[in-house]
Structure P
Amino acid sequence: MHLLINALAASAGGGLTYVRNVAPQLAARDGLQTSILLRPALRRELGDYRNVTYIEREPPGGAGRRFWYEQSMLPGLIRRIGADVLLSAGNFALRRSPVPQILLSGNSLYTSGDFLRDLGERRDYMLWLDTKIKGVFARRSVGWADVTVAPSASFADQLKRWARGHVISIHHGFDRGAFFSENIPLDAAIAAKLGPSDGALRLLLVSHYNYYRNFETLLRALPLLQPLPGGRKAKVVFTCTLRTEDNPGSFHAENAAALLEQLGIAADVVQLGAVPYRQLHHVYAACDLYVTPAYTETFAHHVVEAMASGLPVIAADIPIHREICGEAAMYFPRFSPEVLAAAVAEIAASPERMRKMSSQGKQEALRFSWAQHVEQIVALAHAIRKQGAKQGDSPFLASKSPAG
């Protein structure tokens, strides 16, 4: 079978993590040829693997122009390379695919009422409109694809309520061996920002700046923690800077940056900037707790990384966090800095509680495997190829609704 992955939308965050991890797993499967359509910048992030071919294209700037570029270019490419199945990895499907198509849907912003309310409160009306327009095509894409795959059961349930089409869930994975394999010390500039251990309780959040990770709730919790029992200070560590121009996407970081001065916490917030993926495990190891106030997610790779690294997790109480963390995390109402601060103080006061949460988290992280994810994706691709893309020919397609 020849599988074509359209990864032109992958440039940062979950899309980049996905392609980086599935490429070597796909290469290990006998009888499978994989072509990955991607940007030249992403190609430089990936290794060379047998049975994996990279097709480099630089699409026009902007999601709308890229969408139309893909719609016009992909059918011809599929025919030229003889692909049997298309896997669209960027939330938008090919409307009239000449071969059976799997859509990977991994953007919960289109389905999140919290996100749209947040944009309204921030008066970011351009991004609100952009999200609504993209949401129209994301919703239609679920109907255009033969089957849509969500990275978690929680997000699959959202998609089923939101869009027509057949939706299943296949968990994303985690490759412990690859994640912890880099022995090179942390980059000197990043290590200098992190500084030596000074006895402070370090609370980590791994993310570029965006609205939905809800940085502001964590920042508002920080002054409520000073000092912790025993006089210990708390510090927050970000793998980004609170500067709009230093982050991908259309998120304005100025208000979050202003909070540092308004709350008097600038000295207690460490802004590392972007950390190379292969060095992230050093940052997890240098911190004490992982905190994620995100009000919407689809899988939350960073939470799995934190658990695998042995960090106790304090997470916003949303279905996806409970699905991924189970009993290994402590949960708080997603917009409550007061309850978040109380949770941090409670855990920090109990070394035994921290050890127990660390052990539970490591066990939970073992549930996720990129090899298992790819095995299920390939099995699905074989099934829809065998049955054909005709509606009703496959048990996977039986509930697919017609879409415009």
Structure Q
Amino acid sequence: MGPTGFLALLAEQINHFFTFTAFANFTIGNIIMIIVGLIFIYLAVAKDFEPILLVPLGFGILIGNAPFTPGLGIGIYEKGSVLNYLYFGISHGIYPALIFLGIGAMTDFSVLISNPKLILIGATTQLGIFGAFAIALFLGFGVSEAGSIGIIGGADGPTSIFLASRLAPGLLAVIAVSAYTYMALAKVIQSPLMRLLTTPKERLIRMKQTRLVSKTEKVLFPVVGMLFTIFIVPCAMPLLGMLFLGNLLKESGVTVRLADTVKGPMIDIVSILIGITVGASAQASTFLTAKSLGIFTLGVFSFAFATFGGVMIVKIFNLFLKEDHKINPLIGNAGVSALPAGARVSQLIGLKYDKENHLLMYAMGPNVAGIIGSAVAAGIFLSFLG
């Protein structure tokens, strides 16, 4: 082969190699989504906005939007790829159930047991779910799609994934990213509403200390809670069954090793896998559409309406409660399922107006009630729409 032939062959190989690089395959959509992923990482690292959620999610978006030539077996939607195998846990609802198991082992239901009124706060905030469902139907979405969109209002990522994987697999990416975004940005969305809906006097309410809950009550609660909810909404069993099992592992006192495992290493591993795979599924070609942007907007409305419902139900309660039994309405926002982000927002806003008024413990009551409520709502949608 002469020098001319060698140079021609070399040019051909370089050109062939170039066709497999990202430079030959990228689109404006990829650039937009990569910027979104970088913003998520920035918010997590620089602003400390729910880093456990946003770092894996943002990095997953970078992975999913690195352009490549189709057919190489590396994309998340290409059968046989590593990412596709990891995505199996999302598309079949495995990761959400494991997350609920870990949440159960991390959660103390004492406040909820000692003050059952807080359950109603968690229940009322689910109005955001059904409100968004109705609007989605009005805008022309199918009933299954509307149910999956509505559940975003609970700001519960695992529940949103679980429901969308069954009712609207085609919308799974945008619904999952939306739910996790609202969880991470709970403070940004909820704080202005909480200030708008409460008076300076209401923000200073100091709640009565809750009674001590016995070990017997703590052990019985997950058993009774599981049986009660599953008998009413059997379709919620994969989530609520795991939630209450995790709590029983914690409260029984005889399975400490198991409780430590599911609330520590296991939930950390699953959180990483969920963040990466949800992020990677948000590819520009499937995410940057008018339909997706509409869903994202509906999710914001749903989350805001849920916050409104939680704060307002506390204000209504206070009309009938004695002065020393009043509830600080700043914990009403925690009725959404973003655990513990919702409760932390209550704590931060409360401390801003009274540096000695710690609301975190009280806010955890409606926060865990919200988790149960959103799972029940998902079970209801599955029962009627599945």
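Match the computed value 4.6 of distance in nm of label points 7 Å out along Cα→Cβ at positions 35 and 347 to one of the structures P, Q, and report its label. Only structure P yields this read-out.
One of P, Q was used to calculate helix-only ellipticity at 222 nm (-39500 (n - 2.57) for each DSSP H run of 4 or more, over all residues; to 500), giving -22500; which?
Q
Upon calculation of relative contact order in percent (Cα under 8 Å, 6 or more apart) from the atomic coordinates, which of the structures P, Q produces 28? Considering all the candidates, the number was obtained from Q.
Here mean count of other Cβ atoms within 10 Å over residues 243-250 was derived from just one of the structures P, Q, and that gives 24.6; the source is Q.
Quick one: log10 I(q)/I(0) by the Debye sum over Cα atoms at q = 0.09 Å⁻¹, for residues 203-370 alone came out at -0.27 when computed from one of P, Q, so which one is it? That value comes from structure P.
When mean count of other Cβ atoms within 10 Å over residues 67-74 is worked out for each of P, Q, structure P gives the greatest result. Here the criterion is mean count of other Cβ atoms within 10 Å over residues 59-66, and among P, Q the highest value is seen for Q.
Say we calculate mean count of other Cβ atoms within 10 Å over residues 51-58 for every structure; which of P, Q gives the highest result? By mean count of other Cβ atoms within 10 Å over residues 51-58, the leading structure of P, Q is Q.
FYI, it's all coordinate maths here, none of it is from the lab. A quick note: this is a predicted structure, and the numbers were derived from the prediction, not measured. Cβ atoms are built from the backbone, for glycine too; each structure is taken alone.
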